[in-house]
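Since every read-out is calculated from the coordinates, none of them should be taken as a lab result. All values reported here derive from a predicted model rather than from experimental measurement. Cβ atoms are built from the backbone, for glycine too; each structure is taken alone.
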Structure 1
Amino acid sequence: MDKSRYVLGGSTWINLLNTTYTDDKHSVDILLDPAETFQWLEENNLLRNSDVLVIEDKERLDQLIEELHSLRQFCKVLLSDLKQQGELSPNTIERLETLVQQVKVNLSIVQRDNKLNMISEGLTAKDHVSYIILSSIIHTLNNFSIDRIRECEHHECILHFVDTSKSGKRRWCSMELCGNRQKAAEFYARKKSKRI
C-alpha cells in the first residue's frame, strides 16, 4: 500500500477515519492487520520509542488496536454530526469530554534552543495515541471551518480530508490517487461524446 494514504487526511483523526477505504471496489480495513496498523501509527507519528517496545507485546498491541477501533467509531459519529447538523450534537460533545477525561497525561519540561517548553504526553502508549487523536479533533474544529472537512469527490472513494489549500477548492483526497483518475475519466467521457 502507498504510505501516503496513511496521512492524506491532513489531521490525525481524519487519518484514523481513512483507515477504512475502498481499493478496486473492495473494502479494506487497515486496523485488521497488526503490521499495517503499526505502520499507520508510525506514519502518523503516534509512537514514541518506548511505545514501540511496549506494543511488541501482542496483548498490548491488541488493546491499542481495540482503542483505535473505538476512537474511529467515535470519529465517524463526530463527522456524521458535522455533515448533518453543521455542529457537534450535545451527546457527541459529552462523549468527547468523557474520552478526554479518561486519558492520563504526564506534563514535563524540556529545554530546546535555550527555551523551556512544556510537553504533554500520554502515560501509556494507549493514552498517548488517544491524547494525540483527541487533540487533533479539537485542533481541527477550532482552526478550520466545517466546510473544509470534506469527502473525496471521486465516486469510488470514501476518504476524507481537511482542505488546507489557500483557495479552499480541493476536491480529491489526493491528486495522485483520485484526482488524476477523475480527470482522465472526464477527458475520455468528453472525447467519447464528441464521437457520437
Structure 2
Amino acid sequence: MTHATDHDARTLLVTAHPDPASLTHHVAERLASALAPGPVEVADLYREGFDPRYTPEDRLAYREGGHPADVAREHRRLEGASHLVLVFPVYWWSMPALLKGWIDRVFVNGWAFAYTTKAGPRPMLQRLTTHLVPIAGADSGAWERHGYERALRTQIEHGLVDYVGSRRGATAFVHDSEQPSSEATEESVARAVRAVGEAVRAGAPPA
C-alpha cells in the first residue's frame, strides 16, 4: 500500500506477523490509512519471504563491505524514507525472530554505523526517525510492575535507535491484545495510531 505526494516525508512501515488477519496487521493498516495522503510503504516481512538468517555472506559483508542483494534492497527502501515504523507482536518481551533477523542483517556496519577500532562506532542514520508499535498481550500494569517496558525500550530505543543515530519517534504500546474486550483493544489501537500519526506529521519526536 503506497500513497505518494511530493511534499510529504516518506514512511516505511515494517510488520512481522504470519497471520494477515492479526491485530498487528490491523494496526499497520490503520496506521497506513492515518498517514495518508503522505507516501507510505508497508513492508510485510512474512509475505515478502525475507530471510532473517545471518549467513557467511553477511559476515563477509560486515568485514569487507558489499551486501547481499536482499539486504541492499532493504537499504534502498530505508534510504528513501524519513520515518521508519516497526509494528510487531511482543514475543517473550521482545520482537519476533523475523524482525530481529531483519535488523541483524540490514542495520549493519558500513551502512547503519561505521565501526573503527580507535574511535568506536560512528552512527550514520541521523536522517531517519524511528517509531515503535509493540502489540503486547499483557496489560500496562504488568509491564510496569515487572519492568518489561523499560527493558524493551532500553533494548530497542537505546540499543538500536540511538546506536545508529536515528531520532527517537513515538513508542506506542497496544496492550491487552489477548483480552476478549474489543472495546478496550480498540481504544488502545486508536491511541497508538494517533500517537504515531501525530509524531510522523510533526516531523520530529514527541516530547
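Upon calculation of Rg and Dmax of the Cα atoms in Å from the atomic coordinates, which of the structures 1, 2 produces 19.1, 71?
Numbers: 1: 19.1, 71; 2: 16.9, 55.
Only one of 1, 2 returns 19.1, 71 for Rg and Dmax of the Cα atoms in Å, namely 1.
Comparing relative contact order in percent (Cα under 8 Å, 6 or more apart) across structures 1, 2, the highest figure is found for 1.
Computing helix-only ellipticity at 222 nm (-39500 (n - 2.57) for each DSSP H run of 4 or more, over all residues; to 500) gives -16000 for which of 1, 2? Walk me through the numbers before you get to the answer.
On the way: 1: -16000; 2: -11500.
Traced to structure 1.
Once mean count of other Cβ atoms within 10 Å over residues 12-19 is evaluated on every structure in 1, 2, the highest one turns out to be 1.
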